[in-house]
Structure 1
């Protein structure tokens, strides 16, 4: 057995030992330090337990608490733990329609929150994060460090949004390259959809490469105006305000690839459901090993004993008598 914080033990035990020695064996010398009236207040009376026994109980209570603060442990040494999980590419749509505010605060920020929720539901899985609009690019390479991935996603601001139309074909080809050496090949997409022709070409690419597509759809069927970088609605060629609606056709592409889709909701249920589907479709694979320091904590034993002694000591203190 060893102590995690041995400094607590040595710093506190030595003064406690001196204090105990002075109380039990050198009361006269102790009186030179404390006034007799003050010492009488500090010392317990003799109504229920002898003074020496009561003092010993209180000293033992303090001693065991000091041992608890020192954190006694049994050290089992370093152990290697195998991490298992899936590898997947997570893609975030940053096209102009993601500025629309039919969901709060807008589609982009809402999708980012759902991506972070996905990270939390896949703690040991190896994920790569990419962004796409007219072209696709890597935000983060494959990693199991969800804290870093979360920071990277949080850093995607309105400035990333590309007003050009979404090129799903470019996204498909980019995903093929990233998932070339991965088995199974999984693509998780956060988007509000795209044009029918673009989606058909995208579907052909992922089918030919056996990529399982899982989609989180953001936005509403009713849609909302497309907004520019200054926050103003964009007008079409006829002078009317351009409206962008969620296109569930992307979800149909996911189903055709033996994947699945969910419509993102305000709670965490939709993301949990999607992760459950992904896990049921694919078997975890070994993602590497990590080394952990294994030790058993035993501080609660001396802490419990110390509290018990403390309770006994306080319960045996004499009561004051009311004098008229």
Structure 2
């Protein structure tokens, strides 16, 4: 047997051991079921996902703490993955600027195969370990940043190479995987193993594994932004009002938080702007504290961005 054949056989044997590649007895005869029976099986399996995530909440919180610490020092959060995992990372990163008013580069998603892989399958891209490293280098990734690898099986070379590089720099690293034997866990400070069990369709990790990844990514970005003062009570006060709908939402938020009239809310929102960029959060503090834009910004800076701290001091 040629060395190449032996290597491929070894990889095939290893693949069979992955949690994500096991057969699911609950769906063994799913091909003979009615549509309603099929979706019931899928739904029953999907219910297991949040329970699996619940078991690792302390580990997720520990990663969040490191992400927040990085942000406060000017660092960035990077997600990296291939296929479904990569797309979920890009999705989470892309939604942070409009929701929380952060700069686009603060949370970044990298996917094997680049932009084309967002809409078209580029399966071979995950096998190129050097690509992940090159993309981190091009982005100026440093020890001040955080890298989270996302891979259901935990074996994508694209992700593993990037994690090795980040670790060599001394950066904080984390990994989300649904395979107990994930190779990523050897390379990271924060291993997040989500035991969702075998997929309904064997190996189709866009299903339960993808759902688990989405839930955890939601937690990482949302909890981090809340810790940074981007949320007051449960309202997203740092949104960017870049269209008519978001301007109306900003006015409603100013009114709801301050109790002022719509006219006053509109005036404050206009006065909060520097150039064409309106700042709902600044407008809220202007009304709450009865101050101008610059003083409101000073108060926010002194409160580390938390409106709750300002309200407490005013009381």
One of 1, 2 was used to calculate helix-only ellipticity at 222 nm (-39500 (n - 2.57) for each DSSP H run of 4 or more, over all residues; to 500), yielding -16000; that structure is 2
Candidates 1, 2; volume of the Cα convex hull per residue in Å³ computed = 246; producing structure is 1
Calculated from one of 1, 2, distance in nm of label points 7 Å out along Cα→Cβ at positions 193 and 265 reads 2.0, and the structure in question is 1
Across 1, 2, percent of Cα pairs over 19 Å apart, for residues 177-232 alone reaches its greatest value in structure 1
One of 1, 2 was used to calculate Rg and Dmax of the Cα atoms in Å, for residues 17-200 alone, yielding 33.1, 99; that structure is 1
Candidates 1, 2; FRET efficiency 1/(1 + (r/R0)^6) of positions 57 and 169 (r between Cβ atoms, R0 = 41 Å, to 0.05) computed = 0.90; producing structure is 2
Re distance in nm of label points 7 Å out along Cα→Cβ at positions 153 and 257: value 1.8 computed from one entry in 1, 2; matching entry is structure 1
Value 18, calculated as relative contact order in percent (Cα under 8 Å, 6 or more apart) from one of 1, 2, is from structure 2
The highest value of distance in nm of label points 7 Å out along Cα→Cβ at positions 113 and 217 among the shown structures 1, 2 is in 1
Matching 22.8 (mean count of other Cβ atoms within 10 Å over residues 105-112, computed) against labels 1, 2 points to structure 2
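No value in this document is a laboratory result; all are computed from the given coordinates. Note that this is a predicted model, so its numbers are computed, not measured. Cβ atoms are built from the backbone, for glycine too; each structure is taken alone.
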